[in-house]
Structure I
Amino acid sequence: MQKVLPSEKIVIIVDTREMYSPVVENLSKFDCEIREKQLEIGDYICSDRVCIERKTSEDFVNSIIDKRLFKQLHALSQYEKPLLVIEGSYFFSRNLYINAVYGAIASAVCDYGISVFHTSNPKETATLIFNLAKREQIDEKREVILRKKPKLNSISKIQQEIVAGLPYVNTKLSKRLLKIFKTPKRVFSASEKELTGVQGIGEKKARMIWKILNEEWKEDS
């Protein structure tokens, strides 16, 4: 952890990649000090416990498709009060099932303990961030502290991440599968019937997991 030097103004730490976003342009209109830093976790830091990952609706969908989202949520959950802000009109600009979108939101809330906010535009996002920082630093007298991204430094955590890479399998279900089958190899070798016997995996989900693990790979044309 790294403490940020105190200031007479409210301090908001902004990730380098966000500095030229319209959110920062709107934040600069508030009475606050914006400090640029290359962050390992999140996009905006408001206090030692409040960290915000901001995504446009399009980036949110893309991050589900390319699996970035769940790694980011895992890192974000190191803060006591993490937030995911999804900005812009809702999400269905690409070919992604509605269940996948709301499933990702449900996972953020239930598996990672992350609050999810929806804002209409960068001005609303900036207003939310400023008011969170104001409440934390002025009302609650909390410091601004940066946390480092957690490392997967044990075999069990790496195994859990491997199994969580399966479709429809979140962190909670990954742990449940490993408790039953003991190793990732046994999870991947399980039959449809064995998978169906695991709480949280129905017949349809088990069939899809088994098919992905066992069907012969064919190169896309």
Structure II
Amino acid sequence: MGRDQQPKERQKRELARRQGRRAGYDRILIVCEGSRTEPNYFKEIRTALHLHTANVAVQPSELGTDPLSVVRYARELFERGDPRKGIQPRAFEQVYGVFDRDDHRGYFDALQLAESLDRKLMNDARQPVRFRAIASVPSFELWLLLHYEDIQAPLHRDEVMQRLKRHIPDYDKGASGAFTATCDRLNTATERAQGLAARFTAYTDPEPYTAVVDLVTWLTTLRG
């Protein structure tokens, strides 16, 4: 019996250790549509800014890559946690679901579901949790392209990728190093993305839009 309990006890000790090392700023859960591209990008930001992994958790969706599945998984992971990932139930102040417009049928449903969950879920401190969709139209790569080009009109995701490769020739889906390659142009991209947000929203498809700017801006205000 004692031997059977050892893995569980080790998990408890590891979670307690992580909690003890947690910083004073908000705990943030970021769930991404992509399995590598977006998670890699946000993990690179976390490393570059010396943010605590106990405060900023980045995970790909395990329920599917369509937007509705991303939001549902973000809710499930928040509510139930996952000891394998070192994530406790309701252990966050903010939850973000990151996904693309692309041609997903459930895109608008995902936006609405995220809105319905905002400030409705309670965390382990009995505080209402910020729950937000971080959508990009047409794709996450628009955010990266804005570091180099001032996009004002709709673009298909394939054209976004083609243009981005002109500036980052070795960029590809699943690649790492995107934040390192673009960070020196972050202010420019921020201004351009905020300019688009002043004209369009996640609902005004196919107009170009990305809320990634809001999440990145928030992360850069934190201190490790």
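Given a value of 59 for percent of Cα pairs over 20 Å apart, point me to the structure among I, II it was derived from. So the calculation was done on II. If FRET efficiency 1/(1 + (r/R0)^6) of positions 133 and 181 (r between Cβ atoms, R0 = 41 Å, to 0.05) comes out at 0.95 when worked out from the coordinates, which of I, II was used? So the calculation was done on II.
In this comparison of I, II, the computed figure 2.2 for distance in nm of label points 7 Å out along Cα→Cβ at positions 45 and 173 is attributed to II. Of the structures labelled I, II, one was used to calculate distance in nm of label points 7 Å out along Cα→Cβ at positions 37 and 69, giving 1.6. Name it. So the calculation was done on II.
No lab work stands behind these numbers, since they all come straight from the coordinates. Just so it is clear, the structure is predicted and the values come from calculations on it, not from any experiment. Cβ atoms are built from the backbone, for glycine too; each structure is taken alone.
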